[in-house]
1. Out of 1, 2, choose the structure whose coordinates give mean count of other Cβ atoms within 10 Å over residues 89-96 equal to 14.6 when calculated.
2. One of 1, 2 was used to compute mean projected area of the Cα convex hull in nm², for residues 337-496 alone, and the result was 13.6. Which label is that?
3. Using distance in nm of label points 7 Å out along Cα→Cβ at positions 561 and 609 as the calculated read-out, with 5.7 as its value, let me know the right label among 1, 2.
4. Out of 1, 2, which structure matches 25.3, 84 when Rg and Dmax of the Cα atoms in Å is calculated?
5. To test your reading of the models, identify which of 1, 2 gives 7 for relative contact order in percent (Cα under 8 Å, 6 or more apart) when calculated.
6. Identify the structure, out of 1, 2, from whose coordinates helix-only ellipticity at 222 nm (-39500 (n - 2.57) for each DSSP H run of 4 or more, over all residues; to 500) was calculated to give -16500.
Structure 1
């Protein structure tokens, strides 16, 4: 755009409109220029003014003439069709793009050179330091995980921090940015904040040293009475209703509202936090806490649902808040639950009551950790038959609110994966060891300060076996889908892995499930300098996510003998038939358990409080059904029954495609049977 100096006539008209400037020669304007659109404005420093031909639509429906009214403007470049109105203090050192509304604001300024929150050290997990994560405006949960949790690899963390430092330095400026189509109204103070296009700031109290990375299809909304200092807010984030943030990263499509307070905390994609408080937490994707009196502190979480009054303790008044805890993905804490750190809770577990024994249940996922008479009891594997667990796994993909095409976090929603299945395999061995050590006749067993009933131990082992059969069988059937099976060779050829990578231990890098060997390779390339920027790190992480199912299959092939007693390259038509039978049996048994668990929500106990003034049991039942519906018509119940039917049909389809076995083939497989 071409700019020119003001004419004497234009200066005179501006002055007659109440505008003032010590040096009008430092004011440049674009054509066409409308002096009438500037009233009671004090200009200072270098000023550029765009055109004011198009009105601004307040609230999308009330047209307001563009221009500047009742404001002090210092060292600013202002784009086309901008409305700045009623500025109580001043706007200084900002480049303001086109179609921006700034109204009834206090002060918008730069205090000097800034990186706009990039590079802020967030002390997660340990409030006294040691796991600091330098945040930046495209930080992913997975990079943050490596920085925070891989302190044993000093070279890796040094190189990662150096890459981040280079990126942070590229953001350094003494001039602020307000992108196009931004709305800032009723906001008291903005200092050293980068505000990208399509941001909405309405009623914030103060925003200091931060970046707001909004997008047209995924805008950021900052609402009333919000106070934020040293922060990053990513696309789709909503920070509203009195939230207070200090040293905080808010990931894509995350929401912090209703007086929620957070300091030294990271929230990644699709977190939702209201009413409570967090301190020094690493909140991976889908961390949810909605209730007052809930405190998340010094912990690592993901896919968490924290009940009202959930609490943890990270110190015992000795050396300060130095203790930390980990709650693996998919867990829930009930109302008034309490965990004394350090502790490690296994994936997809339920925590109920108070627990002070510093337990590590990471090898026993899908468990209940329950307080009974002041002692912690563990019920292994029982969450595999819980309706809530399956419902959560189904709802997470549907509740992904990210609309941006540039997703920072790579999220794997799978309930069963090499990560959880390997833990269940390990869990079976652990339960065997516990039982063998104490004796098969014991009524109770002790593990990590926990009590396990003998019946719970044996049932848990059975639940794990069914889930593993389901996962392994499903992997094989999926691999053979649509294959024209002509004999053993056609099966073996299809079951060959396509990637060498995928074997060994798997990790959950806060949402991204990947082989440890590949993560180690990535870390090595960062440490040696083979990876020279953050974009390359992101590309490698994306590749791991994109290739998940091929990597998963390599793991299945590697572990097939361990579970089924035979290598994939040795499988025959007869073996596939047995695997399909066992898979279908496990799927149906687990689904039947879910069906029975769902039925509890329609029991006579569940109907307490319904039909208060009804004169008969029938009317009370009718009142319940009007509110909750009929059990057999419940959407989840129908889904379970449909799932049973669909998987049974899939089993029957595969069996129907298997050729007749020769006597020779049957003879080869007479000793083959799936592990019990």
Structure 2
């Protein structure tokens, strides 16, 4: 694998592709390890230049030089990340493990480099009055990042830090791999057509095709969301719903080779050890010191306000669903967790005369993409032009060039919409290339990825989205706009590299538009007839927006509490993972617990993603987005002056300013919680808080 010559490696030569796109058509898996090893070597040479500079340390020759030097390696790492996120298999996972070890060791070598830190410290302690605001912030953030990465440690503590970070990186990869493999390992085969009652026809067709691909008769359903969610929501057969629910809710906790519970325990204990090593009492204290929230008291205060404001309404919602189910099934019927989605969807249809199948024909994927692009054009003047010649990391990927209102090139946008075996679950935005202006003033524009897990249709069939899936598209597209519209000098500050509890504001604010008739009427046309989505259907979508809002909020609060519970431990954990999780959420529970199920063993956000001790940020940012969107509502949802203000104050600034400063500049005040409560149909905040 490492025999590939440097001059033959397409990752190391200048990319002779449109817009300098990564040449995925010429890259093989074997190119990545030698390329990253070579780029690390080159980066070490740049670090040596900084350290051996005989001139006094300055912002330009130390801080800026350090920030710029990491770009080539970052691009190679991100190019690989896009590839593995799109489809993992054993060979890719083996390469990923090797790369992660190399990269983690390299990062440790950087932050534990005493000569480099001495120069950074010299600049940090010097007179910085002549620096711009973004430069002072980059200086402070760089210094703090080194300190938080062990730069002040000495002797054995440094070796302990190295060992901890390497082990945590390995645990993260193993957790992620187990989730993917445990998800892929389960398939429910249905032989009797009567057992398919209630499931949408296109889902049934896909299940038949999947079974045939596996050499089976009948229909095959998996735990991937495009298969699982419609099954658990619409399948009338209660026993099959139970089987699917139990399989899904025990991912990573089945007692098989993919069980993550021991990994969870070791992960949280190693994180605690790392935090203690760096002078913090808990890992949450360590993480939150560099968040808007600043400490766990602020997080628990927010989660507490939401709990006691929403919990009574959530219990009322559940009671209504239970009473509906008993009206259908009889007074002795007991609502179980595998029944919730099924009966709540039926109740929603009864209350609002609305179901997903009424909406899907009007949200064909290409039209939905056009809708998102249309909104970006109306708000920010940006336009999109598909490019069929850009090399891609998977055949399903489509690429668009993005241009500003004056015709200036802004970005490349890679979109990977379909679920496939080995693809990471969920939906996400990422960057392959950052936005920045180099030391010579040359502009470098970003390359952004948008990934979802929609069900791939059979040949000749359209991809039809339900409203939740469209909402997901809008959410991730909001993240993409954050990256596309970035306008900073230094790569380390480009959007969306902002404080973690601010990063969801640009995405979640876009979800508000997904129920606006003034927006939907421009693109939501029937995929066969071309007719506009009926006004009555739009009204029902809007009215149903608060359906189960309290239940969903309490669920999100529960996830935030689980995250905080794992990362607020002050002693090593040795108990039962599922029992601990269930004890944490006991006060929030509105349905009976099933002791063998749990979210922690598959909670990739906090165990293998970037949300450890930070999952609360979704609700934190939801308060921000609801409050920020009131300005759009007051001034007009297509008001370009308002949108320009959001672009100038939020989207373009990245991490060049503190997020609260940026938010207040846009909104004119600190955020308030009341707009969120009003949007969700909750009367007022709990008077006791």
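A short reminder: the numbers here are calculations on the coordinates, not readings from a lab. Keep in mind the model is a prediction, meaning the values are calculated, not measured. Cβ atoms are built from the backbone, for glycine too; each structure is taken alone.
1. 2
2. Here the read-out was taken from 1.
3. It traces back to 1.
4. Details: 1: 30.3, 106; 2: 25.3, 84.
The value was obtained from structure 2.
5. Here the read-out was taken from 1.
6. Working: 1: -10500; 2: -16500.
Among 1, 2, the structure yielding -16500 for helix-only ellipticity at 222 nm (-39500 (n - 2.57) for each DSSP H run of 4 or more, over all residues; to 500) is 2.
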